[in-house]
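Following are the structures in question.
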Structure P
Amino acid sequence: MSTWLLDTGPLIAALNRRDPAHVRCTAILGDANGPLLTTGAVVTEAMHFLNAQTGGAAALVEFLDEAQVDIRDCFGQEQLHGAARLMGKYADTPMDFADATLVMLADETGCAEILTLDVRGFRTYRFRSNRRFNLILDSTAR
């Protein structure tokens, strides 16, 4: 049983039947056998995108409740400064705020497993000095 970090893309895809990654993300989330961990920035971003879909915001909240997703705060001064530093470091990738909070969460927890559609970003980003992320959707595609 392993903890997975959860990014915005798979949340949106799982809750939007029109998303090209819907079937794949729904299946992998249904197969998750451990805790899901994310940040308030990811939830904020997903809420923004899903609000355009009728019932999208409510569906997101219901999913987060049912899956018992552990949502970590990321809006304190220390986290905001850390995110800004990371976003500057990875500006050429680029890195958004939600991604930065997930990298900081990986650094804090040591969790390398991430459910993301952002392959380019999370193949580039490093945590705990030079650890790489294990991209779950890449692992299951083989």
Structure Q
Amino acid sequence: MARLIEFTNNHPLLVAGTVLMALAVIFYELRQRGRGLFELSPAQAVLLINKGAKVCDLREQDAWAKGHIVDAERVDAERLDEIAQRQAKKKRALLLVCDNGITSAREAERLRKQGHEQVFSLRGGMTAWLRDNLPVVSG
């Protein structure tokens, strides 16, 4: 124990850096664990869709036209609150999709903070959906 104290006294920057890195890792892990509650893998998203969830695609029109999830609706961010309200009244889940999962996760988190508990995001977005060879329609 005395050697640990001596090392700490002799190398304060190294010890401080180690402590800060440990705190950063803990913060990151807790944040990821919290997001895991509403971010779904493509396989989990398929199960949710099969249970009647509405899929809202947040991508631009050109990306939407190249390929989207079957029965998904392309939605602008302005209409998202209205759709979330409607889905809450129907007691149906809402799945948000974007290109890589970042925008949809941010919007899902925002809607959940407003009290919409049945809002989810597709982890990895359409990139993950296509990587898993899941069906898309175009046009």
Structure R
Amino acid sequence: MSTDLKIPTGITEGLYKEKGSKFFAFARPLHSSDELKEILNTYKKEHHKAKHICFAYRIGEKGENFRANDNGEPPGTAGRPILRQIEAAGFTDTLVVVVRYFGGTLLGTGGLANAYKTAAQEALNAASEQLKDSCK
């Protein structure tokens, strides 16, 4: 992991579509796991028709506190791919939530992992761009 960890300055979004399913990703700052329940409840209310709301976060100076959740998807297909993207992008104090609307076609475990990874990557890329813009 990079020694220059980044923290999102706001909420950014990403979108990935595959075989009719839509994966909406949201990257945002998270300074304490105490904030998590309220944030997730907000997404559940806003996306009450969504099939799955999966997430991962990293908190701490070195990103030492983390959690990943598959929310009913096959184990390891949602939360871990999201968490890996947070790590790869060099973020900490960061939560990424991916909301899945099922499109009627099963994607398989590899397809799911790729979809969650890609959606998270899109939101984190937007967060990185937002950081660059705020430094100008």
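Any read-out appearing in this document is the output of simple, stated calculations on the displayed coordinates, not a laboratory observation. Quantities reported herein were computed from a predicted structural model and do not represent experimental measurements. Cβ atoms are built from the backbone, for glycine too; each structure is taken alone.
Quick notes on this structure:
- Which entry (P, Q, R) yields the derived value -16000 for helix-only ellipticity at 222 nm (-39500 (n - 2.57) for each DSSP H run of 4 or more, over all residues; to 500): P
- At a computed 69, 32, 26 (Cα extents along the principal axes in Å), which of P, Q, R: Q
- Structure responsible for 22, 33, 33, 12, with P(r) over Cα pairs in 10 Å bins from 0, in percent, for residues 50-105 alone calculated and labels P, Q, R on offer: P
- The maximum of mean count of other Cβ atoms within 10 Å over residues 10-17 over structures P, Q, R, that is, the highest value, falls on P.
- For mean count of other Cβ atoms within 10 Å over residues 42-49 computed as 11.5, the structure of P, Q, R it came from: R
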